[in-house]
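Just so it is clear, none of the values below were taken in a lab; they were calculated from the coordinates. Everything quoted here is computed from the prediction, not taken from an experiment. Cβ atoms are built from the backbone, for glycine too; each structure is taken alone.
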Structure 1
Amino acid sequence: EAAVKETLDHAPPMSLTGNKTDVAVAALARCQKDTTHGGSHMIVLGIWGTRMVMELAEASWRLYCFWNLQHPAKPGRLIDWSKDTPSVRYVTRKIKVMFITFISAPQFLICLLLAWTGAKVLVSALSMSGLVLKALTLQYVIGLDELVYGAFVSVRFKQVAGSMKYSLQTPHASPNWKTWGSNSIKLTFLVGYLLFAAYMFRSLHGLRHECRRYLTQFPNESRAHTAHWLFGGDIPSWVIT
């Protein structure tokens with residue numbers, strides 16, 4: 001970023017092609033390689049962040065349900081199997097701790113790791129096609145748990161787990177929470193995620209900004225003037241001719 005900014009601040013602006021230092025050569029190559037449009041990374045990251053907020057909301061609701069499962073007043077049957085749909089009436093404190101430790105906690109951890117990894121992967125994309133492909137790859141990764149569950153879990157277990165009911169003691173949500181309260185919380189988390197990503201990768205965003213300034217000043221050095229395949233790589237001259 002400093003090398004590009006220095007050439008632009010020079011009077012008159014100097015081209016990096018005349019500077020053969022390693023820093024200048026690397027800066028020019030980096031600017032020419034990045035063919036993404038301004039703001040495209042943050043737009044796609046916002047879509048990915050929306051998915052992460054949905055996953056976080058689901059994990060929070062599951063934790064809330066685990067926390068509000070009723071404790072048995074005296075030893076007895078915890079699950080009622082007398083009806084077609086089994087019902088979990090009570091859970092002991094040890095089972096509740098196991099639910100939170102082995103289900104909720106890993107789900108929160110995986111959600112945070114995916115949010116951070118997704119930000120790094122998407123922000124580092126150097127082309128629009130690469131950005132779209134990385135977004136589709138992340139979407140595939142986040143659905144692996146459902147793929148494994150659908151492929152290897154028995155039909156009987158799916159039927160029992162799908163029809164299982166739980167007895168919870170939860171207060172009724174207010175109308176404000178149902179209409180705009182929950183959505184406001186989700187939107188706040190999404191904006192915070194985007195601001196966090198913008199801060200953590202501010203140097204990369206700054207480099208892209210300086211590169212766009214440089215290529216605007218010297219348009220003939222832009223990689224956009226070089227024919228390239230849809231998914232990356234320059235098209236050889238013999239193909240064009």
Structure 2
Amino acid sequence: MPGLDLDRVYIPLRESDQTLVLNSWKLPSDVYDVIEILRSEAAPREVWTKVGRLFNSASRLSDCIRVLEDALRPEMEALLTSMESDGSRKVELLVSLAGAYILQGLEASEKETDYHHMLEQAASVLNQAEALNVNNPLLWEAKAWKEFYNNDFDRARSFFETAASIGNTSAGGKLGMAALLLNFKESGESESLFRSTMLEFHCPVSAWLGLAHAFLANGQLRNAEEAFERVLHQSAEDYRPEAIE
């Protein structure tokens with residue numbers, strides 16, 4: 001599920017014009033060291049969300065969840081709510097947490113009960129976000145991804161389309177719709193959407209995997225082979241999709 005990756009986060013320090021820089025490749029081994037900094041500096045929700053995503057970028061999904069869940073503890077809720085006027089940042093945090101739950105469910109997919117438990121947790125968090133702002137496109141994209149992994153492709157498509165109708169569809173939303181179109185045998189539209197999204201956004205290597213499957217579905221075997229090679233060698237960032245014709 002694209003959308004959680006991040007390379008660097010700046011934490012503003014109170015009573016100072018300085019910032020603390022956290023990098024995904026050099027994070028403290030104990031996530032609670034970072035959580036304590038966020039608490040003591042009264043970091044806004046936006047920063048909590050970004051720090052959570054940063055831990056996910058470092059392949060520390062459990063720590064990502066710990067950060068985002070800590071921001072929702074009652075004592076933090078009171079402080080963070082007083083710093084925010086419209087609740088939009090809380091929606092973003094909840095959506096990121098739901099995405100992390102979905103990813104954790106996928107990691108536990110061999111145990112069906114754990115998988116469905118994580119999807120249920122994601123659904124609960126998304127219901128909280130929906131109660132705050134039903135018109136946030138990221139909310140509907142996350143709901144679509146949940147249904148996608150729940151194999152309810154019709155609902156997933158409906159939710160992706162709802163997100164697009166609201167506007168400002170993210171790379172994750174467009175890639176999700178492109179992947180979904182393959183399940184509806186609309187491989188031409190899927191390939192076109194993968195290409196346009198990868199040209200517009202900085203996409204994860206996994207986007208090339210989706211494009212490769214679209215090539216396969218369209219009978220473009222040489223293009224599919226090249227796209228798969230880029231995934232295997234993690235070299236997708238060195239290329240643009242227009243290089244494959």
Structure 3
Amino acid sequence: MTTKISNEEIIKLVENDHWIHGKSLRLIERENNLSNDTIRKRCISLGIKTKSRKQSIIENEKHIDRPVGDKHWSKTNPELLAKCANESSLRMKEDNPINKDGVAELIAETKSKLYAVNPTFHESLFIDILESLNVNYEFQIPISKYIPDFKIGNVLIELDGRGHASRKATDIIRDQFLCGLGFYVVRINQDSLFDKRSKKPMLRPNKLIRVIEDLIPSLNVSCLLPSVTCKYRVVVRKPNPFTEVIY
């Protein structure tokens with residue numbers, strides 16, 4: 001059972017045990033059968049200064065020799081460091097929940113719901129275009145553990161932002177998996193879709209739509225778009241066998 005304590009006793013404990021003898025507030029509480037955080041909260045209400053938790057730890061552990069920098073064991077024994085790092089990496093890979101059956105798919109399903117109601121600026125513009133052309137599309141739906149931006153039939157469309165420039169290797173692994181399921185993956189830099197001559201933000205989807213039509217001839221909607229010259233780059237990754245074509 002915890003003990004009740006007056007303000008005068010709190011002040012005395014802080015002055016003597018905490019400041020003079022260097023004890024931490026929690027140690028003082030344990031020695032005096034006080035509940036956790038009693039002294040700190042009372043000191044705050046009374047305006048009494050106490051040491052920070054970090055300061056108390058540093059003072060109470062002065063007797064412990066902690067080699068740092070060039071004296072640290074990792075600097076003096078690189079072979080052991082490499083061995084420990086490898087063992088740790090293998091253990092983390094084995095124990096990582098993401099590797100358990102169904103976890104990655106469940107995460108993708110959860111994320112897709114969030115992405116679907118929060119389209120980016122570029123995605124919103126492209127959605128307007130697809131709807132104006134009466135194209136039957138799906139937006140941010142999970143396919144196994146991945147979430148493509150758009151799905152039209154068996155074609156997956158990715159509007160790549162600037163971050164994808166450093167993720168090419170990962171994107172190829174992802175696209176190989178999706179192509180293995182029989183999908184075509186179409187990638188385009190989202191900024192290249194912008195019509196820079198227009199006074200208001202609008203996209204030039206003509207070339208992208210024509211590329212999609214080559215993969216889905218029944219689509220046949222590019223004729224509804226105004227004739228505009230588009231020189232941007234469209235990457236298409238095809239299944240059976242996995243190949244990449246640049247338009």
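Here is how the numbers come out for the structure above:
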quantity	calculated
Which of 1, 2, 3 leads on mean count of other Cβ atoms within 10 Å over residues 171-178, largest value	2
Per Kirkwood radius over Cα pairs in Å, the highest-valued of structures 1, 2, 3	3
Comparison of 1, 2, 3 by distance in nm of label points 7 Å out along Cα→Cβ at positions 27 and 155 - largest value held by	3
